[in-house]
1. P, Q: which one has helix-only ellipticity at 222 nm (-39500 (n - 2.57) for each DSSP H run of 4 or more, over all residues; to 500), as calculated, at -28000?
2. Out of P, Q, choose the structure whose coordinates give P(r) over Cα pairs in 10 Å bins from 0, in percent equal to 8, 29, 35, 19, 7, 2, 1, 0 when calculated.
3. For which of the structures P, Q does the calculation of mean count of other Cβ atoms within 10 Å over residues 89-96 return 16.9?
4. Taking 2.0 as the value of distance in nm of label points 7 Å out along Cα→Cβ at positions 25 and 65 derived from one of the structures shown (P, Q), identify that structure.
5. Thinking only about relative contact order in percent (Cα under 8 Å, 6 or more apart), which of P, Q has the largest value?
Structure P
Amino acid sequence: MSSIQVSQLTSRRERDAFIKFQWEIYSNDPAWVPPLIIERKAFLDRKHHPFYRHGDAALFLASRDRGSKIVGRIMASDDPNYNSVHQSNVGCFGLFECIDDQDVAAALFDAAANWLRKKGRTEIMGPIDYSTNYVCGLLIDGFQFPPTVLTAHNPPYYRQLIEGHGFTKAKDWYAWWFADPSKAVEQLRRLAARVYRHCPVTFRPANLTNLRDESRR
C-alpha cells in the first residue's frame, strides 16, 4: 500500500480539490445533499468569512500515489473567543471527509492536532466546522434521511474512524424527522394563534423585488 501524504492547503487549486472531494465520498449516497460550490468557497474565504476576524483555521488534504489520489480532508480551527468564554483550551476539527481507512483518518487527525498544538491548545473536539454556529456533530443513526439545516450527514463508518483514534463522545444531539408533517404544522398554527393573542404580529409574503427595503422593515 502506498504511503499517505498530508499537506496543508496554500492555493486555490488545492482549495477546490478540498471542496470537491465530498463527491468522491457521497457519489452513491441517495440521502446526501450536495453543497453549492460557490457557498463552500465563501465559507473557506479567509478574507471575508467572519470567523477569521477573531479565529484561525487550516485545511489539510491526505493523498496517496505521490499526491495524485486524494483520500481525505480535514480542517483544524482555533477560536480564542470560545476558550475565553468557557475558560477552556480547546481546538476543533471539522469538514472531515475520508475513505474507509483508519490509517488515513489517523494521519488527518494528527495533522489537525499538531497544528492546534502549535497554537497552544491541549484538547481537540469535533466534528465542528469553525463553531457551533455552523454544522457540527457526527451522524450515528438515521443515515437514510437527508440532512436538514445545520445538521451533519456522513457515512456510517466515520464513527469507527473517529472513535478508533481515541475520541470519545462529548454529548448527544438529536434531530427530528416528522413522519406526518401536517400534524406538526397544525400544532404550530395553534401555538402561533396563542402567541398572537398576546403579541400581535403580521405575516405577509416578502417582496423579493425590493429586498433592500424589506430588510429595513
Structure Q
Amino acid sequence: MDTTTQTTDLVAREPAATHYPTPGAKCADLIVHLAGLACALLGGGILLGLAFGLGNLKQVAAVSIYTVGLILMLSLSTAYNFAKARWRPLLRRFDHAGIFVMIAASYTPFTTQNLHGWWAIGMTTAVWTVAGVGVLAKLFLPGLDKRFWVGLYLALGWLVLVAIKPMIDGLSWVALLLLAIGGLVYSTGTIFYLMRRLKFRRAIWHGHVIGGAGLHYAAVLVGVVLAGAR
C-alpha cells in the first residue's frame, strides 16, 4: 500500500474515533437512535390511525406531515452518525437539513388546526419558507457563517411569537405545558452536547432530542388529534 493510500485511510478513520471516543459510546447512541425510530414509527401510526378514525382529512394531512418529519429527522440522524467516515460530511448536510424539516413539520399540526383564516395560512407559509431556505442552504451552501445558521434557527424557533395570542387561545393548557417542557428538555440536552470530554455526550444529547420530541408528540396528540374529537 502506498503512502497516499495510507494517508487517505488514516484521514477516513480519524473522524470515527473522534465522533465516538469508545465503542460503548457508539453502541449507546445506536440504541438511543433505534429506540427513537421505533417509538416514532409506532407513535406515528397511532396518530394517523386516530386522525383517520375521526374522518378529518385536514387533520390527517397535518399529522402525516408531522409524522414524516419526525421519522425523516431520526432516520437522517441515524444515517449520519453511523455511516462510514467518508460519507459523513455529505450525510451531515442532510442530517442538519432534516432538523429544519422537523421544526416546520412540528409547527404544522398547530398552525393548520389550531389557527384559523389568515393566521393559519400566514404562519404555515412563513414556517415552511424559512425551513425551505434552511434546507437549501444546508444542502448547497454548508460553509455559510455560523451566525447565519444561528439566526435562521432562532427565526424559525421563535416565529411562534408572531401568533402567540391566537396560538394560546387555540390550545389547552396541557398541550401548552407539554410544548414548554419539551422545549426545556431540548435546551438542556445542548448543555451535555457541548461537554466535549463527556464520553456519552452524543447518546445523552440524542436522548434529550427524543425526549423533547416525545413531549411534542404528546402535545400534538392532546392539543390537535384528541382535541379534534370533542
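1. Working: P: -10000; Q: -28000.
Only structure Q yields this read-out.
2. Considering all the candidates, the number was obtained from Q.
3. The value was obtained from structure Q.
4. Going label by label, the one that fits is P.
5. Structure Q comes out on top.
Every read-out reported here was derived from the displayed coordinates using simple, explicitly stated rules and does not represent laboratory data. Not measured: the values here are computed from a predicted model. Cβ atoms are built from the backbone, for glycine too; each structure is taken alone.
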